[in-house]
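Down below are the structures I want you to see.
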Structure P
Amino acid sequence: MTVTTCKTAVKGKALATVPSLHARYHELLEGRDTSSAAWLNEQLAHARRLPDDLPADPAQLQAWSAQHAAQVAEAYAAYLQQRRQGAPRRYFANRAQALWFLQQVAPTKAVDGAWLHSTLRHWGDPRFHGLIRTYLEELGSGDPRCNHVLIYQRLMSRIGCPGQAELEDERYLQGAIQLALGQHGDAFLAEMIGYNLGYEQPPLHLLITTYELAELGIDGQYFQLHVTIDNAASGHAHLSTQAVRQLCPAHDQHAFYERVRLGYRLNDLGVDTPSLISRFDLEAELLRALEHKRNFGQFMHSDHCRLQQRTVNQWLAEPGAMPAFLQALQAQGWIRRGEQPAQSRWWALIEGPSAPMYGVFDAYEKQLWHDWIASGWQTRVRRVMPGSWDVPVQPEDAPLGRSQDENIDALIEKMAGNRHAAPEGLIATRAYLRATGLIQEQPC
């Protein structure tokens, strides 16, 4: 196989309007993006200015990966010791912050593994089998119980956040990079391998996130799954280092590895997880939610209830009045901050099926209210075991028709982006495994 160096250039004058990351992300998902190769080169140019911690010699990658895993394990052990000694949670001060974080990273989780999609076309080349195996495991090998995208979707439904939240444009950067690499993986082979190398090394924040989500009563199965499946001994981290060795051309090792390092740095574009989590501001999020609701609720209230001589409709009619509205609710005793929310009259209005304002606030918005009211009041922390979902048994897959190659190409198309999580994509994944002979045999 000849490994090409991608030299795609942006020709002509720049367009008057450049697609937002949000728009590019959705165009890539829908297969409508025609400029993602040039855009990917732009992201690589940004990554070129970043450092990396990879060894100078690719022969040292396996040792590097093992050392990284040992350092993460040591740091996590120190974290657990701190928690046992009474230290607070490092990431999530409250449940609302955890729900906010899960929504912020949803665009990336919705395309988990997408950067490896192009490898499916190389099923006849054993050097690609480790990368293909990684991708198929992200897809749960067509089992809806194990498909990572579906696991995350079920998590979001359980916590009451099934829809797409309004997010800042940068939250779509990593998802767009993954989709673009998946679309142009052959031209950007070394960069894709490097990105995979970085993404599959289990980070410390993954372990801490899993632990703290469980403390807050949130099923962390998605995160726990990546703790185990990405391990450096035999999991995706191990396969990622093997891929560098197996696909690096003997005649051009140095240039290929430099491109691998560049792809590795793509992981560092955008905001890292700990920094993202630290951006959460509970009161600011509550005010943002109220400002959004204000437009819909300003004519829905009767005038007999007044706060500081103003009707609720009058409060809601004024842009930017929500901070004063919160103060008014406290001043008139509707909200007793720093106490159990059930002690506040306001909470009784919004929580429960018989509450007068039932359904006005979604699960996340009610969590914002709860944690803002309870600020300073120590709620009982609980750990829960991951829940299970009853997943319907899929019907028998339709038999393959036409030529095998034509069928495999059609199956691969149905496994792109996050289409593999749809019923048709799950069937296609299982059919791909059978058609290529890549089904893993189970031990006797």
Structure Q
Amino acid sequence: MPRSVPPPPAPAVDDPAPSPVSVSGPAHLVRVTLLMAGSCLPILGAVLIAPVLPKMQDHFESVPGAKALVPLALTVPALSLALLAPFAGVIVDRVGRKRLLVVATLLYAVFGTAPLWLDSLGAIIAGRALVGVAEAAIMTCCTTLIGDYYTGQQRVKYLALQTMCASASATVFFVIGGAVGAAGWRVPFWIYAVSLALAPLMASALPAPAARAAVPDAASGTRRPFPWRQLAGICALTFFGAMVFYTVPVEMSYLLDDLGVENSGVIGLATAVASAATVGGAVAFARLKRSPDPMLPAVLALCAAGFAVVFLADNVPLLVVGAVINCLGTGMLLPALLTSAMSRLAFEDRGRGTGLWTAAFFGGEFVCPLVLLAGESAVGSLAGAVGVLGLAAALVAAGLLAVRRRAGAVDPGPLPEPSS
């Protein structure tokens, strides 16, 4: 029996096809600015209140279980985002990207500022969970719109820019949260109202993307099915990649503390240097102008090398060097994973696919500290746990390389769709 004809391969990321919207001029700059600002809102939710958690702890010290519940106010949005992003993706494909983005951005302000007038810790945590619901829609819509508006190298460029903005904004929001938090633990929550200014601008300046013709299956003549198999692989890799991505930002202060560093200025400087390396990695990825799939083994190997240096570091300068090496890798890792996922999605599937990818990424973010805590208990030190994660990253890199060699992958474009 002859083999069935495989469906057309996913479009290459370096496809020279023009973007469906302009890529220059004032309207383009406004569009990109709004998409990047929207992409930063979930980051704001993740780090803004971190500096005021001790003050919140003091305020609710009489509440039973406050020691565990107050930190939950910081992390629960990420959990909500991870759980709900797939559903947000389905809604995106059904009701439209722009409409959902505007509504979610308005709700973000409502839920984000709720702790200003709530007195119950339980109600505050519930409100924070609803912030995560809005974040799931915002992140999915912004990423999907980048995929809709741009093609080829332009798409790679703006997905990398999204990573750069998210990484840089994390440091900025942490500083802002600490500065305004000096006036009281509730004050940082006012900053969530910034989305009230973004929503009308998004409504007026973002064009509604036009649906494109569905890609037919060459064998049956019908629209090709959703690429579950390929997306499952990239989502599993993204879940692991998110743990690699967040290890240094989350654990840097603890690693420095284990080396006897207690000066907050030194800790802040070291973290800022590592964050800058993440931005540098994203810039390097955008300039390489290559398909992401062949790059993933080398990028993960670079991340693993950084973890190895962190594991071996017995002084602060060496620890910072290891963090910088790792963050250079993670700066390339995130846009490589996202671009790889996007290259496999047709317009009518892009919201659902982006939602699944977003869920995988933020799920990995949520479990990252838990995995490292378990590793620390098993091997006796946080540096040892980081070393184990580095070994796992190296093994994953070797596995990806072996799979590509076994498949005889010589084309720098994304892997083709599986045969029907």
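Values quoted throughout were computed directly from the atomic coordinates according to the rules given, and no laboratory measurement underlies them. Model, not experiment: these values are computed from the prediction. Cβ atoms are built from the backbone, for glycine too; each structure is taken alone.
Observations on the structure shown:
- For distance in nm of label points 7 Å out along Cα→Cβ at positions 68 and 164 computed as 4.3, the structure of P, Q it came from: Q
- Computed -25000 for helix-only ellipticity at 222 nm (-39500 (n - 2.57) for each DSSP H run of 4 or more, over all residues; to 500) - originating structure among P, Q: Q
- Largest in relative contact order in percent (Cα under 8 Å, 6 or more apart) among the labelled structures P, Q is structure Q.
- When Rg and Dmax of the Cα atoms in Å is computed for each of P, Q, the one that comes out at 21.5, 75 is Q.
- Given 17.0 for mean count of other Cβ atoms within 10 Å over residues 52-59, calculated: source structure among P, Q: Q
- Read-out mean count of other Cβ atoms within 10 Å over residues 156-163, computed value 15.5, structure in P, Q: P
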